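In structure tokens below, several structures.
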Structure I
Amino acid sequence: MMVWLDTIIQGVLLGGLYALFAAGLSLVFGIMRLVNLAHGDLIVLAAFLVLVLVTALGLNPFVAAAVALPVMFALGWGLQYVVLNRTLGDDILPPLLVTFGLSVVIQNGLLESFSADSRRISAGALETASLQIGPISIGTMPLLTFLSAIGVIVALNMLFYRTSLGRAFRATSDDAATAGLMGIRAERIFATATGIAMIVVTIAALYLGTRANFDPTIGPARLIYAFEAVIIGGLGSFWGTLAGGVIIGVAQTLGAAINPEWQILAGHVAFLLVLIVRPRGLFPRAVD
């Protein structure tokens with residue numbers, strides 16, 4: 001019994017990482033209905049940026065991530081303002097094609113710069129540190145990941161529903177033309193949203209890089225986990241995204257406990273089961 005309880009706890013903590021993968025995607029989709037196929041590759045790009053700061057400057061990974069945050073915000077802002085805003089419209093195909101192309105460019109750029117070797121960001125003693133709660137041992141890094149995911153979700157909810165910027169996000173999402181009449185410039189609002197999403201991406205990249213090996217080609221797999229978490233939770237729902245990440249994480253750890261070969265498959269099966277029961281996700285009312 002205790003083994004299964006430990007497996008579920010580890011799955012919940014893993015779900016925090018998947019929620020971080022998905023939160024930025026959920027924000028961008030919720031505001032501009034943009035499906036960014038390069039999202040996973042941007043996470044990997046941020047992980048390599050943190051790695052460079054750690055190795056070249058000798059920074060602590062958390063300090064390196066803090067340095068990387070404004071860089072990734074500027075990258076996201078510029079990418080949306082200069083490139084992606086031009087693709088938005090009634091036709092969903094242009095943004096899909098452009099972000100797919102961006103994914104290919106990022107992957108090949110990273111391969112040219114860093115080779116196909118897998119890397120890892122060293123977090124020192126934190127990598128093996130753990131908390132003992134009764135008979136169950138909880139890793140410090142997985143716990144920090146989950147707490148960071150909760151913090152990100154809380155911050156995004158407060159930003160979205162309790163600030164003037166959040167009101168501009170919601171107004172532009174509902175009707176960009178009418179919001180424009182009120183002096184809200186949709187192209188700047190969209191760029192700011194993508195910049196904020198890149199801040200979340202950098203936090204996700206920090207934990208991706210310190211908890212597991214990564215290489216330039218793993219972006220699409222992270223994108224799939226992010227998509228599944230967003231869809232399970234209900235498109236545009238931040239807390240639903242966290243729930244979706246936890247469901248996938250628990251399914252994967254339970255699957256791995258039964259048979260190590262079933263880990264990835266179990267997460268996808270859980271995704272399909274939720275869609276069969278709730279086709280619009282667990283919290284569909286979060287979408288207007």
Structure II
Amino acid sequence: MSLSLEQLSKHAIRIASLAGDAIMEYYEQGDYEKFNKEDESPVTSADYAANEVVLAELMRLTPDIPIVSEEVDKLVLDDRIGWSRYWLIDPLDGTQEFVAGRSDFAVNIALVEDGKPVMGVIHAPVTKVTYWAVKGMGTHKIANGKTKSVTAKKVNRENPYLRVAISRVQALETITKFIKPDIAIEFVSLGSCALKSCLVAEGTADIYIRVGPTGEWDTGAPQVIVEEAGGCIIDSEFNPLTYNKRESLLNPNFMVTSDASFDWSEIIIPHSSRRD
């Protein structure tokens with residue numbers, strides 16, 4: 001008998017926690033190997049250990065559902081183009097934070113159906129906080145053993161004041177040049193791409209603007225979590241993100257926004273219209 005999305009989400013929460021435990025062994029001991037990928041981004045033995053945990057558990061749970069992971073050699077188009085359903089994972093989102101000894105990294109697990117994420121789990125191993133969502137069931141946060149619903153914040157249309165989630169190493173000008181100059185801004189710093197998206201989902205931030213390379217595994221779980229909280233993730237031209245793309249599994253520049261009903265072009269400058 002096939003499992004429902006809600007049942008799968010419970011398993012995904014458990015699996016993300018197991019992967020987090022594997023990461024914490026390396027984090028607490030400070031004993032891990034660090035490598036550079038072809039694009040010079042870092043990867044560690046903790047990434048690989050978490051990846052092994054997630055792959056093994058998902059293959060045991062749903063052997064019929066294929067898996068896309070950041071830490072597995074990329075699949076050619078012919079292997080994946082016919083998939084109507086697949087797991088999409090980032091076993092350690094925020095490797096730079098992990099290497100720096102900071103706490104804001106996460107495990108991301110999403111299920112994609114017909115090109116859209118329908119279930120997502122984001123687990124922060126250090127704090128043991130977990131965000132999860134199933135399409136049509138809202139967004140939830142588990143902290144200190146208690147589960148509560150979370151909702152993104154609506155934009156004040158009369159006096160927009162943006163709380164902008166940003167990386168600690170991100171140059172502020174890279175982000176502010178996409179926000180119209182008459183908008184008041186407050187910055188909220190955090191590491192992991194997924195955890196910054198969770199700030200938007202729970203109302204701590206209004207927007208997260210990502211400029212630079214990311215993969216679909218960075219946005220799969222955040223997308224359904226943000227959408228179920230009332231927000232949306234759109235590219236820099238205000239178009240929806242797509243998954244299992246023909247050209248590659250890389251994302252365009254994108255924005256995680258708190259209010260799906262708001263016309264963000266009122267305060268955000270499309271990347272194609274910006275002048276340096």
Structure III
Amino acid sequence: MTDSLILPTQADSTEGPLVLAVVRHAGTVRVTRRHRHARGQLLGAVQGLLSVDAGDSHWVVPATHAVWIPPGVPHGLRSHGPFSGWSVYVAPAACAALPAAPCVLAVPGLLQEAVARAASWAGDVPDARQARLAGVILDEIGTLPEAALGLPMPLDARLLKIARTLSARPEDGRRMDEWAAWAGIAPRTLTRRFLAETGFSFTEWRQRVRLLRALELLATGRPVTAVALDLGYDNVSAFIALFRRVFGVTPGRYNPPPHAPAPHVLPHEVDIN
């Protein structure tokens with residue numbers, strides 16, 4: 001388990017600022033085992049995919065989105081690749097108007113900019129300007145539409161090994177029988193259990209984790225053809241057709257939430273749960 005992103009006493013505090021924001025840029029994979037705290041939490045990545053489990057939900061989430069976790073809900077996190085992410089902790093008293101259950105939210109540039117600014121604050125007593133910005137952050141979280149986007153993760157340890165590897169390297173083109181041999185599971189069992197545990201066949205799940213990565217790449221302005229090739233598609237038309245079937249628009253017409261500049265990192269930065 002990695003160190004927490006803020007002090008446990010801060011995450012469990014019902015007093016102090018309504019909003020605590022923090023960012024972390026690390027050169028290693030981040031794994032946080034399930035835990036809970038009194039403050040609500042919105043967490044996301046600056047780049048790359050995150051696996052998040054919150055309550056009974058298990059998702060793979062792209063950097064264009066974030067996960068809201070209400071106060072007291074058990075949750076854990078794994079980054080796929082070196083962790084670069086951010087988190088906002090919300091005092092319980094300010095969570096009444098926010099979603100009551102864990103959910104995935106699209107993150108607009110305004111919220112990312114506000115979080116970046118809030119992460120640079122020092123001290124426990126916000127001034128009037130900081131209080132106004134905290135209100136903007138809370139308003140944004142409370143009004144963002146929920147996105148039916150997170151990809152369920154399997155629970156079987158062998159399938160989870162495959163899913164985590166594909167989340168880190170969606171372009172890996174090994175066939176299903178090769179994945180089954182690598183994980184030590186019979187191909188038929190893999191097929192049956194993947195569908196039972198995620199609601200998707202193995203092929204569908206792999207396609208969707210590639211599409212989640214595509215959302216992030218498109219948000220950076222990368223051309224559609226380059227995105228398709230990066231993700232292992234030999235046929236760009238097939239990638240475009242799949243993207244349109246899942247998201248309702250072609251990659252070229254997709255309008256992702258704009259990325260803000262990378263959040264500022266405090267010299268005294270601490271880690272986030």
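Bear in mind these aren't lab numbers, they're just calculated from the coordinates by the rules spelled out. A quick note: this is a predicted structure, and the numbers were derived from the prediction, not measured.
Tell me which of I, II, III gives -8500 when you compute helix-only ellipticity at 222 nm (-39500 (n - 2.57) for each DSSP H run of 4 or more, over all residues; to 500). Attributed to the structure labelled II.
Out of I, II, III, which structure matches 46, 22, 15 when Cα extents along the principal axes in Å, for residues 143-190 alone is calculated? Here the read-out was taken from III. Given that relative contact order in percent (Cα under 8 Å, 6 or more apart), derived from a single structure, equals 17, which label among I, II, III identifies that structure? Structure of origin is II.
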